[in-house]
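Every number in this text was worked out from the coordinates using simple rules, so none of it is lab data. All figures in this text were calculated on a predicted structure; none of them were measured in a lab. Cβ atoms are built from the backbone, for glycine too; each structure is taken alone.
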Structure I
Amino acid sequence: MTAEGARLFREAWISGVTRHFPGEPRPGYITPWEETPDWEREAAGAVYRQVRQFIEESAGNASRLSREQRGRFVATCWIGQMYKHFGDPKPGYVADWPELPEWQQETDADIFEAIADSLA
């Protein structure tokens, strides 16, 4: 399920960016899975697993989180991957929730929901 989960994450990201990004998103934001760099595939898989485990360990109570809490969880897991893959990541890669643009917050919440829906 690792590759499928990573791909689900990436597809949810692209879908969210397409829906929420104001204007035309940068090409890197919507790069298809087949062209996604290996580090990003690995990071997507790791965050998918973290979200999945969180949902499973909550015994159904993750559904009680607010949309913002769901998005924050995805964003925090992603930050951990940025530190893993880049010794000194760009500040935008590790920005805290309040500093993220609204489109990214919405996309992160969409990712959590897509993972949750896939487990239902």
Structure II
Amino acid sequence: MNKRIKELRKYLQYNQKQFADALGIAQTSVSFLEREGSNVTEQNIKTICTVFNVREEWLRDGKGDIFKSLSPEEEIIKYISELVQDGDQLKKDLILTILKLDSEDWKVIKKIITGLNSNKKR
């Protein structure tokens, strides 16, 4: 399991500090978790799976896909959560503007997207 924790961290392109911050633990704890033969607690497993949307079976046994499949609603929640932490004001303003659109605005957007898609097919 220790190797898979390190593999996950590297796949996410996090250094140990970033990984630790996301989990709410010390960087030295990440180093310990990645060390072959180190004990990984149930709490560590649950936290890693929850924070990074990792399948517990993969983390424990290396079987199956690394990540759980997300529903469209879960993907939206995850994206917005990351967006809030990101701090990019332009992205936040864009999302807030989209959330405030009324049905007429959505019709206009649908028309634009339909037009763009039909232009690509030509």
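Some notes on this structure:
- Looking at Cα Rg over 2.2 N^0.38 Å, for residues 14-53 alone for structures I, II, the greatest value goes to I.
- Which of I, II leads on mean projected area of the Cα convex hull in nm², largest value: II
- Origin of the value 0.45, where FRET efficiency 1/(1 + (r/R0)^6) of positions 6 and 94 (r between Cβ atoms, R0 = 35 Å, to 0.05) was derived from one of I, II: II
- With respect to relative contact order in percent (Cα under 8 Å, 6 or more apart), the largest value across structures I, II is given by I.
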